[in-house]
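Given below, in the form of structure tokens, are the structures.
None of the figures in this text is laboratory data; all of them are computed from the coordinates on show. Here the structure is a predicted model, which means the values were calculated and not measured. Cβ atoms are built from the backbone, for glycine too; each structure is taken alone.
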Structure 1
Amino acid sequence: MKSFKIISLLLAILFLASCQTNTASDDEALETVEVMLDWYPNAVHTFLYVAIENGYFAEEGLDVDIVFPTNPTDPIQLTASGAIPLALSYQPDVILARSKDLPVVSVASVVRSPLNHVMFLAEQDFDSPADLVGLTVGYPGIPVNEPILKTMVEAAGGDYEQVHLMDVGFELGASIVSGRADAVVGTYINHEYPVLKHEGHDISYFNPVDYGVPEYDELVLISNEAYVEESGEVLAAFWRAALKGYEWMVENPDEALNVLLTNQDEANFPLIQEVEEESLSILLEKMENPNGPFGGQDAESWEEVISWLDAHDWLEQPVVAEDAFSSITD
């Protein structure tokens, strides 16, 4: 009887050790992939957090680690250098970066039309972007905002050279509320607008597509040329999981938003539920691809945005559309 108990105990120990070994092996099998957001977590990132929470990345053998930028230019710069394999950035910024020989490539479209709007307090009573001549416009230091603002002001008949541009970092809403800036560009219709409304401010805005700016992809997933060439299978696995996260978000928006709120950076960037609800409702329409799968890209869109930037002398050297993006959605 005593020897039976000893054998049973040994078998139990061996079983537990086996479980621990299997768990460790499973963890070791996951490949860690860092993804840098374009900003702090908000509604546009919900599909990524859903893919993590629901285990879609793990099913693809990936352990996805989401990191935040310390300044607005980090996603492009760190991806170009290879310090970060994946990041969220903006279609025009990818083109500007490539014109400077930075080896960044868009691998998927996330938001298919501009969210970036010029915003100002309604009491300013501006009729068009031409009214910004002689005034101060804040922006977050991201290069794409300059050609956007220039195009808008000139399309409205104003002299862009007489607009005073000021880098306010991430303090976009605060800069117009405080009077530090008369207007801001780089503010998003799905974020700053509902946030400022929630705070009790009456806000007006100009949509760039109404003033000569093409319907560019607001948000794209980027990588660098070397990673795309060497890690195609990882990228494909990443997007399969991201697609599942997106589809689950579309079918379950309320539950998906709860996943985001659980993962918010409450210390630095607390989210307001009703603001994120409004934001997600705006985003769902702009993220949908009516002509193909979520994330799909085409050369025509890239050629249009390249032509726009080139026409305004923002490209340091020619950019070939087919070199600026690589499809991982097939």
Structure 2
Amino acid sequence: MDSLVSLSPSSAFATSLSSDGIDSDDEVIFQFLPLIRVYRSGRVERLVGMETVPAAFDLPTGVLSKDIVIDPTTGVGARLYLPVSSLSAVSGKLPVLVYFHGGGFLIESPFSPTYHPHLNDLSSLGPLLAVSVNYRLAPEHPLPTAYEDSWAALQWVLSRADTWLSGWGDFGRVYLGGDSAGANICQEMAVRAGKEGVKAIKGMALVCPYFWGEKPVGTEDSDPSFRGDMEGLWRFLFPGTIGLEDPRIDPVAETAPSLATLGCRRVLVAVAGKDMLWNRGWLYYERLKSSSWEGVAEIVDVPDVEHVFHILQPETDEARPMTKRLTDFFAQ
């Protein structure tokens, strides 16, 4: 479910490894390879997803970016993207995309060489004004911290606190977007918006959403060890969870709020044929369609590609049409 690699949790996951022959502080008490190791001393070793690139004008796309701090007390911030080379050809203001990156809630940021080019592309192709949210990561900040940070960022966007937002943003076209864990965040934001009566979100795009559940669905792996690993990962991310029946990991669980109350009017679900989360994306779409939600739901199913393929391999034949499909959705 990471945005950088295809994972096989059953072979990469461990919660307690032998400490024979090593200092107890160096004992690995949790790992989810190839992403992260956590040691008994409390040290967290992120193996990927921590590189950064600066905000700047991107010549190929004509997009200008800048970094802002939303809350100095928490460090929550964002990278904003404005397609300055397209502004002269735009009549009116731009759709506003609030984007949440993937990375399993463990790695990545808006500033990474993975996500920065993707947001440049989205902003240019729209064209649209994008806000890529920098939420805090587990395990130092376990869930629900990422949800709370993301909600604070969304409220900041809706307040039009930045001159780019107030000057160029069309607040009749505010969209949420995210991949993997970021798509999970989108769902939680839409649920909360519905609960709190926030009417500003027009739609959301969930790309390869990180949803799971207690029982296998469709062609999902039913191996008990694998499913135990997936549950262990979720409990590691969210120590206060009730488990895999938690609506934040299984939005169609019996304990979940009705999808009819979702706080947006359009939903696009995108799934990848070789992704282990493929079944969950389809299940979510089908349950949303069969609910009494009054919005419009669409699904895009791209066969023979892996998790978040359009970000990991942006030059492939399948990637560019997927990115364009997203920007077409955000332009509505």
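Of the structures 1, 2, report the one carrying the highest value of distance in nm of label points 7 Å out along Cα→Cβ at positions 47 and 239.
Numbers: 1: 1.1; 2: 2.4.
With respect to distance in nm of label points 7 Å out along Cα→Cβ at positions 47 and 239, the highest-scoring structure among 1, 2 is 2.
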ask   = Among the shown structures 1, 2, from which was the value 66, 44, 40 of Cα extents along the principal axes in Å calculated?
value = 2
Computed 2.1 for distance in nm of label points 7 Å out along Cα→Cβ at positions 39 and 143 - originating structure among 1, 2 = 1
inquiry  = On FRET efficiency 1/(1 + (r/R0)^6) of positions 191 and 279 (r between Cβ atoms, R0 = 25 Å, to 0.05), which of the structures labelled 1, 2 is highest?
reply    = 1
query = Out of 1, 2, which one gives 16 for relative contact order in percent (Cα under 8 Å, 6 or more apart) as computed from the coordinates?
reply = 2
task = Out of 1, 2, choose the structure whose coordinates give helix-only ellipticity at 222 nm (-39500 (n - 2.57) for each DSSP H run of 4 or more, over all residues; to 500) equal to -13500 when calculated.
result = 1
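Given a value of 15.0 for mean count of other Cβ atoms within 10 Å over residues 247-254, point me to the structure among 1, 2 it was derived from. Each step should come with its number before you reach the end.
Working: 1: 15.0; 2: 19.6.
Corresponding structure: 1.
For mean count of other Cβ atoms within 10 Å over residues 119-126, which structure out of 1, 2 has the highest calculated value? Don't skip to the answer; put the middle values down first.
Working: 1: 15.6; 2: 23.9.
Sorting by mean count of other Cβ atoms within 10 Å over residues 119-126 in descending order puts 2 first.
Assuming 28.4 is mean count of other Cβ atoms within 10 Å over residues 175-182 as calculated from a single structure, say which of 1, 2 it is.
Details: 1: 17.5; 2: 28.4.
Going through each structure in turn, the value belongs to 2.
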